[in-house]
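The next part holds the structures, each set out as structure tokens.
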Structure I
């Protein structure tokens with residue numbers, strides 16, 4: 001089977017250009033990225049099992065059970081037991097790695113000669129960058145949180161202006177924390193509304209698809225109303241929430257890809273990288289990709 005032409009990421013694009021390139025990249029690479037993420041599914045299923053108590057309490061039947069408790073403190077300790085915190089830790093680690101993997105893939109894709117990225121190369125980059133970017137992520141969320149506390153709008157402004165910090169760290173390297181966030185601000189500057197718009201569009205698309213996988217969860221409500229035992233059982237609850245969570249997590253790379261397309265486009269606008277050969281730009285001498293797709 002013929003290898004698809006590599007998509008040129010370093011290219012100045014407007015809203016529609018970024019949208020079209022994001023769709024093209026998703027069509028070409030989403031399946032490859034998902035193969036690398038399948039390793040996380042067993043961990044997701046384990047985390048969901050640990051969440052069963054709190055998930056059960058969120059249903060109509062669970063609310064009736066909760067009413068049977070005399071002491072509110074007893075309810076609290078029942079829901080937030082050791083299983084909840086173990087599940088939360090597993091879910092948080094998995095969520096972070098599933099967020100980082102597609103970004104590392106895209107960074108390596110941009111550096112590659114022909115658009116072929118090996119799974120072991122992605123994992124090597126994930127291992128190399130996981131801890132530093134975790135620290136960057138904490139600072140990012142603190143800044144957004146502070147902005148949200150001052151007023152909701154500053155939080156949104158900060159979230160958009162600083163959203164490219166991961167790609168800046170992964171691609172440009174050797175930048176400190178302050179310099180990285182300043183760089184993100186510089187790239188987003190004069191493109192804030194376009195960035196917000198494309199993020200909202202893809203958030204809506206992801207949300208619409210996710211909702212489809214959420215529908216089976218409402219079966220518990222039907223079971224509680226019509227007293228259908230299977231629809232209120234732990235087995236049905238576990239199956240439906242597993243489908244819901246796994247689907248949502250496997251859709252997350254879409255937004256990571258969109259952010260990557262935005263980053264490479266804005267960087268090209270700022271530095272004019274597309275006037276040079278992309279492979280020369282990253283320090284190699286192989287010019288065999290001159291016919292790469294634009």
Structure II
């Protein structure tokens with residue numbers, strides 16, 4: 001039942017994308033005959049939908065190859081091939097989101113300011129609480145007083161403990177205290193909010209590495225997950241961010257925020273194919289329950305309706 005609800009939320013969140021460029025793609029595949037213009041128009045639409053140049057070229061080349069090999073002449077007949085090739089861009093073996101059973105799971109949530117990071121943490125908190133998990137939050141973005149206050153507010157709304165220090169405090173110390181608090185409360189999951197911007201990128205990445213070090217020293221094999229929150233409305237900038245965070249802090253999965261606010265949901269294909277990172281969750285709206293597990297078939301079928 002919950003999974004079905006998540007699939008519906010994911011499908012509904014893609015309304016703008018489905019009515020935008022991918023709607024035009026489906027109109028293109030409703031034409032009678034496949035011509036050279038078909039491929040040129042398809043390539044243009046996919047790039048406009050933020051699928052990315054490299055991924056678009058790969059996809060169109062695969063489609064042309066299969067259409068020729070399978071002797072498909074009508075565009076409507078190629079729809080099934082398009083669906084299969086879009087699915088092939090997304091991994092079928094995405095890790096489960098119920099996490100491995102252990103005494104304490106530590107999840108770092110990273111991302112630039114304004115990406116929807118703190119709100120996504122609130123949604124994750126509600127998601128795991130609804131599944132019977134005890135959750136503690138760590139306000140390790142000490143660079144911004146507003147970030148600490150925002151996390152405290154979400155903690156009150158979701159009914160979980162938030163461990164925080166004063167603005168400007170050592171984020172490593174916050175994480176250490178949060179681990180102690182989570183262990184004493186026999187929590188299942190500790191979710192750590194991290195800074196999205198410091199004075200330089202070097203400072204930001206050094207701070208994130210320090211936080212990882214504190215977690216590693218105090219919990220076996222922690223952090224167990226490092227999830228990057230990406231704002232889908234930023235298009236190709238999201239891909240650049242994902243590449244940088246993956247190189248610097250070992251991202252293990254993605255949370256795509258604001259997908260319901262863009263007509264260019266194709267960025268999902270570019271990120272997954274080019275970086276090999278699985279999408280774990282999609283934020284489907286403004287509410288604290290508006291979070292859905294990512295499901296490749298639902299995603300693709302919703303775009304191609």
Structure III
């Protein structure tokens with residue numbers, strides 16, 4: 001059974017007014033437990049509206065969202081529990097920090113779940129390790145930390161609830177390349193430890209290529225594709241046509257293919273490109 005599913009999900013802003021706009025149009029998708037999913041789409045594609053439905057921040061105009069097989073809107077009184085099970089981290093979450101210590105900020109969600117102090121402590125320490133925060137920082141004010149550290153504290157606060165599904169909206173926005181790589185590595189560490197389903201919204205195909213099992217692409221309020229990473233990159237020309245930029249290494253290998261040098265496989269990470277090139281050079285050395 002999928003952990004998260006949508007059936008005919010449609011959402012229209014300002015219905016019945018001159019400003020009416022359908023942001024999500026009859027989307028059907030199914031996400032399995034434990035998957036790492038990349039979510040992509042140009043500005044205005046509907047991807048942000050889509051993910052806000054997954055934990056009940058928005059209610060569908062029509063259609064359903066099913067969490068572990070149950071419609072999350074079947075009983076409105078249960079929406080609060082849904083938000084503990086589907087955690088959503090918005091862009092620039094560091095602006096939502098408010099507690100006096102890092103420990104208290106990370107513990108805020110678990111505390112509101114009604115967990116006892118021992119379990120809260122376990123979650124705070126485990127999540128701090130996942131996200132790369134030294135325990136010495138836990139008693140400091142989060143407002144004394146660097147921007148990157150604040151970002152990690154804010155993400156840890158949602159991770160500590162150990163949701164069945166963790167959704168991160170542009171978690172690397174505004175970070176330099178080193179900070180971006182660090183955040184992504186820590187998210188992967190969390191995913192590996194918990195095995196929980198993780199969705200990352202990103203404009204960067206390079207980022208998504210390094211971690212996603214499958215990629216979900218939105219275009220003009222509709223689901224453009226939702227498939228294995230390699231199969232999505234096999235459609236690189238179509239992806240480019242809808243306003244998304246494929247990785248530079250994919251562009252290079254597409255050009256090579258057009259010039260008759262076909263490696264027979266889709267290339268979307270530098271590491272994999274290196275392996276293919278070395279193998280090709282080795283083969284030519286034996287000829």
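Just checking, which of I, II, III has the largest value of mean count of other Cβ atoms within 10 Å over residues 100-107? Once mean count of other Cβ atoms within 10 Å over residues 100-107 is tallied for I, II, III, the winner is I. If mean count of other Cβ atoms within 10 Å over residues 108-115 is computed to be 21.6, which of I, II, III is the source? Label of the originating structure: II.
To test your reading of the models, identify which of I, II, III gives 3.4 for distance in nm of label points 7 Å out along Cα→Cβ at positions 28 and 84 when calculated. Only one of I, II, III returns 3.4 for distance in nm of label points 7 Å out along Cα→Cβ at positions 28 and 84, namely III.
Each of I, II, III could give helix-only ellipticity at 222 nm (-39500 (n - 2.57) for each DSSP H run of 4 or more, over all residues; to 500), but the derived value -23500 comes from I.
Quick check for you: by relative contact order in percent (Cα under 8 Å, 6 or more apart), which of I, II, III is greatest? Checked I, II, III; max of relative contact order in percent (Cα under 8 Å, 6 or more apart) sits with I.
Every number in this text was worked out from the coordinates using simple rules, so none of it is lab data. The structure presented is a predicted model; accordingly, all values stated were derived computationally and were not measured. Cβ atoms are built from the backbone, for glycine too; each structure is taken alone.
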